[in-house]
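Just below sit the structures, each encoded as structure tokens.
Here, each number is a calculation from the coordinates, and none is a lab measurement. Just so you know, these numbers come straight off a predicted model, no measurement behind them. Cβ atoms are built from the backbone, for glycine too; each structure is taken alone.
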Structure I
Amino acid sequence: MQADKTTINDLSIFHHEEEQSVFHHINFTTSTGGKEWMRYLLSHPLNDLNKIKQTQQLLQLIIKHADNWPTIITNGTVMVVERFYDTGIEDIPQHPNVVNATLYKLFNAHDYSLVKYSVNHFIDFCIGLGQLIRLFEQDEQPTILAHLLDQVRHLTNKPVIQTMMQWDKKDQPTHAQMLTFGRFLRRFFKAEALELVDIYSRLDAYYGMAMACKKFNFTFPQIEKSAAPYIEATNLYHLLLHEPVSYNVELNQQTNFLFLTGANMAGKSTFIKAVGVSVYMAHIGMGVPADSFQVSYFDGLLSNIQVEDNITRGESYFFNEVQRIKKTITKINDGRHWLILIDELFKGTNVQDAMKCSTAVIEGLRKMKNTLFILSTHLYEIGEGLKQYPNIKFNYFETHVKEGQLEFSYQLQQGISNDRLGYLILQREGVVDMLERL
């Protein structure tokens, strides 16, 4: 599924303040390499339905074995394995024995300590890899996992490494054994060791994704290729909210355009992002925050949520809104399946102009039957004219005023909202009083 940088930023998949990102919220990896692999996987939604389903199967399999996932490999273990090859030491004897190992320890004490420390971590690393292989032996393994574990078997198919994989941690290697292991790792196993670290990091990334699904009780979506796009979700919510309100969502070829209205702060942007994030996660192979989620495979996802002006290029906010819509039309006019998210279209011009422009865009876009649209707006006046089109559905977020205070239910209702509460918010926050006292 295609998703450009603007869309990824709009959905906060990543964020310059990491704590506010989807990535941070679902990152349960245990290693630095695993975190970076997870960042890669999260930034590359899959473009193959079979790969999506394989990833789902892999995450579900990891969840099944979560209690037995090897903990002997830590981030420190991986770091020691990598750094062992970056540190210079005196040459280790070619055939370590009691005598030359003792002399090496005596005259190269610092180097011996480094070798011993590193070898112990290598043993942990090898034992952990062996545990991973055995963990899934009785399962039908998805191709992704089978390939990674086959690589581990191939790379560790060396007598010295097999000895380390089967080492009893109760036993302390002799000086000669330490140097035998260390010399082999230094001279004959560097490329293999670094490749194994990369494989483990990738497995750790999948582990982190699986643990997020388990911790937050995500639902694995039913996803398929279909003749027409659709989304059907029950109790869908935005995963970044501490106390989210859930929604039921249904879009299909018959009603492929959602016209969304409501006052400021009523929940329109949150709803749009909740749908976008869930569709995005579904195309990575992850579970989603919903009780049930059925979705067609989408070729692309585009958003128009946080458009900015460009002072250095002399481009206004409105100009960039127009360019984003133009880019969207160009991209989705290819017969493939797209999901388009638009929040507050044409904020950068006056109301009358915005109404005319918005109506023209909606009346054009709604003709595209292979694309689903969710569009929010304050311009509720244009809604009446759009009711003639049967494929446009109308929802709004209700707001109540009680004793001068705003109450938001965040519940999605059928129809069009005509709430205009901006001045009331200005009053509630004391801005009107401040201005009157100037």
Structure II
Amino acid sequence: MTTVALRDVTKVFRDGTRAVDGVNLDVNDAEFMVLLGPSGCGKSTVLRMVAGLEDPTSGAVLLGGRLANDLPPRERGVAMVFQDFALYPHMTVGGNIAFPLRLAGSEPSRRVERVADVAAALGISDVLARRPSQLSGGQRQRVAMGRAIVRRPRLFLMDEPLSNLDSGLRAELRAEISGLTRELGVTTIYVTHDQAEALTMADRVAIMRKGVLQDVGTPTQVYGRPATLYVAAFLGSPRMNLLEASVYVHLDRHVALALGEQALHLPWNDIRARAVAHYHGERIVVGMRAEALTPVAAGAPGDVLQGRIRYLEHHGHESIAFLDVGATAVVVDETGAPAERPAPGERGLRRLNQVVQRIAGRGAEPAKGEAPAVEARASVLPDPGRQHRHRPAELAVRLAPYPAVSPGRPLTVSVRMEALHFFDERGDRIDVGWR
């Protein structure tokens, strides 16, 4: 049984760069775990520490429950597949695949048999006599996979193995890699910046940002209930619409979410209304994906947003309309420094006091153009240039492939209230809904 456990793992390079910061992660036996994040987020450094190519500055790396910090790479039972294939140009395909077996002293007849089996599984039996320079990119990646598989390792480590290939070939090899690793039952850690790879291949996804683990869960969990504003913005195409909303509580009726001059309403019997009500008089971030919005006729009942189409994007199978609804978008700042956080106890007491003082008898929304009756806390959302920045919202809405609308035309969309996501001023999820 091969499991991987990271316990408070931190990596600080000599120049002071903190590449990985206190990561705790468990990878189960035979699990396909994907480390996802943008370039420079620390995911490849985590992979190299698991392989033994980098030493953690602090924390523990455990393989199969055994502390592996001081274990040399050759004794860890891992096989790595790299972005640049790393094949030996002077060897044939068969020689490249058989090389780990030759180093291990395997008998020639056994090597030939194992290489033939692996080549057949990868569909490269007909190129065993060729050299890497005579192969396509996809064939070379299969050879690199074969060289890793033939060792029958306890753990596969893959560092963006498909990033140098074209999109069609990436889709083909995604299915092959995930199917093959599951068939072999080998624990796999796969690094990528491509969310499509993560969501289609992984048993679970671990999302990183600036060396910090943001969220871990199945593809359905991290997409359907992102733990942070960053994860919400990172996953999905088009990206999730993230709008600044002011919260006003009407006891026993609803919780109003003011988006500029328009508002959405959570019924008081909705379990999420209780959690959002704690932010009465404050601003939060409301997230809604394009699939939560449906075009309807003007004047339709229910929770709707009205606006004008700013521009359209045609994608063949669908069109995306970007709608100006007069709201303010919250854009995650990739380079901003993390905002300071109050201590958990202090934050809870502060919120409890606010709720007690504010909700009783003071739940009305302000009239149009009138200042809120409740004095909101200053700097509720982080300042621009820190975690988030603000701009006029362009609400992404999915339409038919070639809709009978055009830029400048009005459009009304119905909002599926059960599909909304809520985040506080620090970018953490307001803990409502399912998981």
Structure III
Amino acid sequence: MANRAITLSHTTRSLSGTVPLTGSKSESNRALIIEALSDGKVTIENLSEAADTVTLQRALANVATAAPGSETRIDIGPAGTAMRFLTAYLTIVEGRYHLTGSERMKQRPIGMLVEALKTLGASIQYAEQPGFPPLTIQGGLTQRATSVRIKGNVSSQYLSALLLIGSALPNGLELQIEGELTSRPYLTMTLDMLAEAGISHRWMGDTISVAPQRAEHCRLVVEPDWSAASYWYAMVALAEKADLFLPNLKKNSLQGDAAIASIMAHFGVLSTFENGGLRIQKASTSNAEPIKELDFTACPDLAQTVIVCAAAQRRNLSFTGLHTLRIKETDRIAALQAELGKIGVQLVEDGAACHLRTEGLFRPGNLAIDTYEDHRMAMAFAPLALLFDGVQINEPDVVEKSYPDFWKHLKQQGFVIS
């Protein structure tokens, strides 16, 4: 991947036709853990082709075939969801495991999840830096407690990781959420998918309880990825003409990123559910309800796409709910500030909010975007090729993490990629 670059352009600035999106990475990764704990009762349909999902699937296969008595090494590279979910899963599976990842993964905190699991009785050691991967995990947990407290505003994946194994614990799980809950839709997704597999829960106030129970026979059908759809929303917003159909997306989705439909109405994109999917069309922004601020607390993965689109439309908006962006694949706020600066736009931090300042927007002849080993940076900035001639994307292979067909789909929509 190192030192590779592609250049994007689009001559007609017009988009039409059908874009077949891969299955949701978020749903797929949850489905894989539910399947692994189901004793063969759960099957999955439309599994994502994203690298993160392929990585988790391969890791689970390695666990299932691990030689008894030996330490199994599992390297999940940059797959953050896989790291969190496997940390919990491996504590209840017999065996000894060394769970590691990329250099960036070793900088992403996991201490809060590890301490919660230790409270339950898990045997986990930090192999290098305390509070961070890699981890040495001795499976076959002997449960010492049923109740754990964990902050709700750091990462919903910590909470989901615990809930996914809750029913497999001998005495079940009582999860107490401290403070504000970030990314609530992702937690709801986890619980809804568990319910599809027959695993019930009770959510009272700030406490979610899961009794010990077994999955029932079911087929989990993974919906296409709304996060992937968000990049097409940005392209429709920045195109001169656009009418795209995205098959199999649901109006009543489990995915929090379905919020992109209502968000992008403010940016001139009309959404219509029809014929078993979603049609998105270029509309006028003049009829849109004026907004000054957007809150991404429930959908932080949409932030980069929407902020770049707003910058391209010269919209001086404010954004909140961005506090988890600093511990993602990269420090996403710093990355946005650096790359938006290349089109003369400032993203100014002010306490809990960030503000766009677009007065200096210009149209460079040679715009080169760095991606910081972050798939969403590449895909959030790619739509700028509908405005600027020759947008260079450095290290474009990062998209394989969540949307491996992204560049292929762009070509099918008339983007020239050299």
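One table, with the values for the structure above:
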{"item": "Structure responsible for 209, with volume of the Cα convex hull per residue in Å³ calculated and labels I, II, III on offer", "result": "I"}
{"item": "Computed 0.98 for Rg/Rh (Cα atoms, Kirkwood Rh), for residues 63-110 alone - originating structure among I, II, III", "result": "III"}
{"item": "Label whose coordinates, when Cα extents along the principal axes in Å, for residues 15-270 alone is calculated, return 79, 41, 36 (choices I, II, III)", "result": "II"}
{"item": "Structure (I, II, III) behind the derived value 15.4 of mean count of other Cβ atoms within 10 Å over residues 79-86", "result": "I"}
{"item": "Given 0.55 for FRET efficiency 1/(1 + (r/R0)^6) of positions 255 and 407 (r between Cβ atoms, R0 = 30 Å, to 0.05), calculated: source structure among I, II, III", "result": "I"}
